[in-house]
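Bear in mind that the values in this text are calculations on the coordinates, not laboratory data. Predicted model only: the values in this text are computed from it and were never measured. Cβ atoms are built from the backbone, for glycine too; each structure is taken alone.
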Structure 1
Amino acid sequence: MRGAAVAAVVIGWIGLAVPAGAVSQAAPQVVALPTVDMETVLKAAQIDPRRADSAITPGSGPSVLLVERALVAKGLLTSSLADGHFGTSTISAYAAYQRSLGYTGLDASGMPGPTSLRQLGETTYTVTRPVSAGSKVTYHGKLMNTRTKAMLVEAERLLGVSLGVTQGSYNPGGVAGSAGTHDGGGALDISVSGMTAATRTNVARVMRQVGFAAWVRTPAQGDWGYHIHAIALADPDLSSGARNQAGDYYLGYNGLANRAPDDGPAVSPKRTWEEYQRL
């Protein structure tokens, strides 16, 4: 060892003083970024645009606020609207962000997806409990995504029957009377042929239990026959029409244009597929 001044760093020794003037070089501290819970953000993105006020969906405010601040930083949202309420202005701002990434159509609906949500908060937050629609598959002869299929398979297991699917997902402009709800993912129409009224209600109940907003539709409600209309809650691929129906379900409406009280079987609490899986 050479030199007039020798600095020694001894780890684990007791009774040795650090020489005066020695510089301690501590390892730089890593500051953890705040977290955005994607499940709660998606819940707010369904409910808040359907509210008559600017109330905050319970449990979602802190995560939504982080997303909104990131949108403000990109010049896509007015700072006064960064309030934890994922209303129509935030939906529009998020859709603009998705378009800035090159997304079009369904991918720029304003409904956060796992990739865009992570990219938006790359330097300001991290994403927890991500939700993915998965890939497109065919089940019972109809197109849907893997998340919706898993939900339907579980409902069939609980019911002990195979359900007929009359309309699937990703059918832009192809389902008459659907108001665009089948344009994106997460939307299904289920056949009730041969079912009693009690059985129809029970199927809708079980579908609600696994995470669908599900209603028994009747000929008196529209230009259609009896069927069960179902929307997979929190599916990132929901069309705007389906997203609105999901929000109305949470708020106690029937999912139709008249926004009458929910006429389906009561299920409490209303859970998503991810929440159901954690039971």
Structure 2
Amino acid sequence: MSRPVFRFAPSPNGELHLGHAYSALVDYEAAQAADGRFLLRIEDIDVTRCRPDYVERIFEDLAWLGIRWEEPVRRQSEHFQDYRAALGILQDRGLVYPAFLSRGEIRARVEAAEAAGRPWSRDPDGAPLYPGDDRAMEPDRAAALITAGRPFAYRLRMAEALATAGGPPVFREHGSGPAGETGVVATDPARWGDVILARREIPTSYHLSVVVDDAAQGVTHVVRGQDLFHATSVHRLLQVLLGLPAPVYRHHRLIVDENGRKLSKSQRDTSLRALREAGARPEDIRRMVGLA
């Protein structure tokens, strides 16, 4: 019988902080308890924000915490061809379209609608759903805009994707969602609208690359924070559409600051590197994140 496969997948766009430490430790110890394999994946599709020095710091921080992983480490920036192939499958099935509205244009549309008293639907992260103006655009017109250098993103035709998949899929949750969801959980991908699968400058997105990577690495157990619980709806839909296996999911609590805000790299929350240089020990980190 094959061993279960776990993975920790940070993005090298900043220093790892206490929230990353908690997730990595929970993930690693779950793998050990299950006599499973533990993989490390570097999610660096955003080549403009991700930096090689942050990759090295990730290795240093995790090793300092006592975490060991299998080699080689998968780096997403080395597998863009895999994501292009997956996107191509969805394109061939008519489930993807190029969308040309900019963030500013979307924002103006939303503000105008809300000023007129017409509420605008938003996804679970609070972002407004895409208007879908380009869904019926003639292919020749879309191709001409792309050739002319017009910025665009490839979006999933959500309604058609759900029909192709036979409806919203389910997933098995061994942790709990924000509202305590556990066991067999029904998904609701439609809440995300026509999600982005790739951009002109980046041939993939988090949603697409994560399901391709999990399948390529044989991941059987995904352990991550509750902030990604609702994204599982999109991931399960893409897995069904691409014929990929479904891992078991475990969404854990988040580490927050004194104001209840999730720790963030962009907010310069205390990094593991800074704590280590200040004299903290791995056991201090465990205590700070509430692990025995």
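Annotations
- Comparison of 1, 2 by distance in nm of label points 7 Å out along Cα→Cβ at positions 152 and 168 - largest value held by: 2
- Parent structure of the calculated result 15, given that relative contact order in percent (Cα under 8 Å, 6 or more apart) is the read-out and 1, 2 the choices: 1
- Structures 1, 2 were shown, and distance in nm of label points 7 Å out along Cα→Cβ at positions 144 and 248 at 2.1 was computed from 1.
- Between structures 1, 2, the calculation of mean count of other Cβ atoms within 10 Å over residues 96-103 yields its largest number for 2.
- Looking across 1, 2, the calculation of distance in nm of label points 7 Å out along Cα→Cβ at positions 64 and 200 that yields 3.5 traces back to 1.
- Distance in nm of label points 7 Å out along Cα→Cβ at positions 48 and 232 - structure with the largest value, from 1, 2: 2
- Read-out Rg and Dmax of the Cα atoms in Å, computed value 25.0, 97, structure in 1, 2: 1
- Structures 1, 2, by FRET efficiency 1/(1 + (r/R0)^6) of positions 56 and 184 (r between Cβ atoms, R0 = 30 Å, to 0.05): label with the highest value: 1
- Entry that produces 2.8 once distance in nm of label points 7 Å out along Cα→Cβ at positions 104 and 136 is calculated, selected from 1, 2: 2
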